[in-house]
1. So mean count of other Cβ atoms within 10 Å over residues 16-23, computed for just one structure, reads 25.4; which one of P, Q is that?
2. On FRET efficiency 1/(1 + (r/R0)^6) of positions 48 and 88 (r between Cβ atoms, R0 = 25 Å, to 0.05), which of the structures labelled P, Q is highest?
3. Using the calculated result 0.40 for FRET efficiency 1/(1 + (r/R0)^6) of positions 80 and 128 (r between Cβ atoms, R0 = 30 Å, to 0.05), pick out the matching structure from P, Q.
4. One of P, Q was used to compute semi-axes √(5λ) of the Cα gyration tensor in Å, and the result was 40, 18, 16. Which label is that?
5. Using FRET efficiency 1/(1 + (r/R0)^6) of positions 96 and 160 (r between Cβ atoms, R0 = 41 Å, to 0.05) as the calculated read-out, with 0.55 as its value, let me know the right label among P, Q.
Structure P
Amino acid sequence: MTKFRFQAHRGDSAFYPENTLVSYDAAIKQGYDIIEIDTKFTDDNVCVCLHDATLNRTARTPEGSEIAEKTPIIKVTYEEAKKYDYGLFKGEEFKGTQMCTLAEALAFIKKSTLDVKLDNVFQKFNEEQFELFCQVIEEADMEDRIGLTCKTIPYMNYLAARFPKAEIHYDGSLTPAALEECGKLTKAGRRVTIWIPYDNENTAWFRGRKADEEFCRELHQYGEVGIWLISEPEELEVARNQFGADAIETNGTLKPTM
């Protein structure tokens, strides 16, 4: 088995404002191996770090109140989005936390030893946005430390060709045909991690197949196995010892020292 890797979901999002330099910095200091980042685009085509389609859950006015109207990130410019506070929703101690761009996040993480995993939401970008997203990755000059998460085989094969040094993370339908494609990349020397959810409260919304010992053993024929999203020590033990996970994703409640 390869080195077991801890992936921080949106940074240390359990205790810090998610998808900000604050949560990424916490993950770096705590010794995680991978930081997972979500990306969105603003109205003026700036690629920013944000999970939701709207600002409402994580943004607050400078006075600390919630935004009254539904505010999609794609409907505001980057300068308009920066007027809000992205730490207060997590606590007064994080007041003043700013939104960051993907370029800023990559430059910040590049100074550490951690890898980055970019969520598959980029598959929803339009053609112009997708190209800008790829350009940000290229300009960061850290391709060998960036992982690209794909839900479909065409995207996976395209990105594998465009970014030959990047890790491929696959979290789409685990059909025999899809696994064969993952296996081809693995045999060609590419690091491929196939993600499957742990059956718990965090993944109750997911209707696909959940991890079990037999299926994870099968998945190892095609690549490394990642288990998401776990938060309890007991789940970590199962993921390691029964599922043989090569990587796990946690929101920060589990630490790399465990």
Structure Q
Amino acid sequence: MNSPAQQKAPEVTRAEQKRVRDLHSKKGRREHNAFLVEGGKSVAELLAADWPVLAVYASHEAAPDLRDATARRGMRLHEVSASLLTSLSTFESNDSALAIAGQRAWPQQALRAGELTLVLDDIRDPGNLGTILRLADWYGVTQVVCSPTTAEWQAPKVIAASMGSFLRMPLLVRELPDFLAQARAEGADVLGAVLDGENTHRLRQPVAKTAGAVLVIGNESHGLSAEVQALLTRRLTIPRFGQAESLNAGVATGILLDGWRRG
């Protein structure tokens, strides 16, 4: 006989469906203090992580892959049709799973020698933010600190683009002038990506190999704000060899983080 956690749940009520759809919007995420994680692989990672999970919905076909994980958490797995699941999802097509995740507050990490904190100044594109979280996770960044005007990290496009890295990468929202001034007071280098700085290929001292460092990436169109630029201790530029006007913020971040690790 199946345990209660393994039995099929009753039909998902209209109220439950409304709660899921509320989470498509920023307003809804704030009201419910929760957000969506979509796709079978991402939901499986969420269930395996130390993260609050409020509900899990899976198609009949995908449910067997998630039953044990939900049972270990003492949760009921809501099995639904693939068509209903897609209607609940922000994805154009989702025939596997989605979950409602609760909020979690990351503590601010100390600035330590040889470690790097990544700071994002008004990154507006959700896909860029998700990609940057994934890059930060890949390259072992200590934490990501976002300005209040940076895209909301719980937005579905950010969560999807991060490919699960939001579960591991500490992310904080801070007023950047205050955070950077404190970092400088603690002796950290504050490095900024700009168009008229030092060639990153020719730096004698590799990026972020001092007694703790902060690397700031600016807005996709306007770069770093004047307030942030005033607090930089070093200005860095990725040299251009062709005719492209600029680099995508995620691409630029990846190049700079790779340079840091190569050092």
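1. P
2. Sorting by FRET efficiency 1/(1 + (r/R0)^6) of positions 48 and 88 (r between Cβ atoms, R0 = 25 Å, to 0.05) in descending order puts P first.
3. Q
4. Q
5. P
Read-outs: derived from the displayed coordinates by stated rules, not from any lab. No experiment lies behind these values; they were computed from the predicted model shown. Cβ atoms are built from the backbone, for glycine too; each structure is taken alone.
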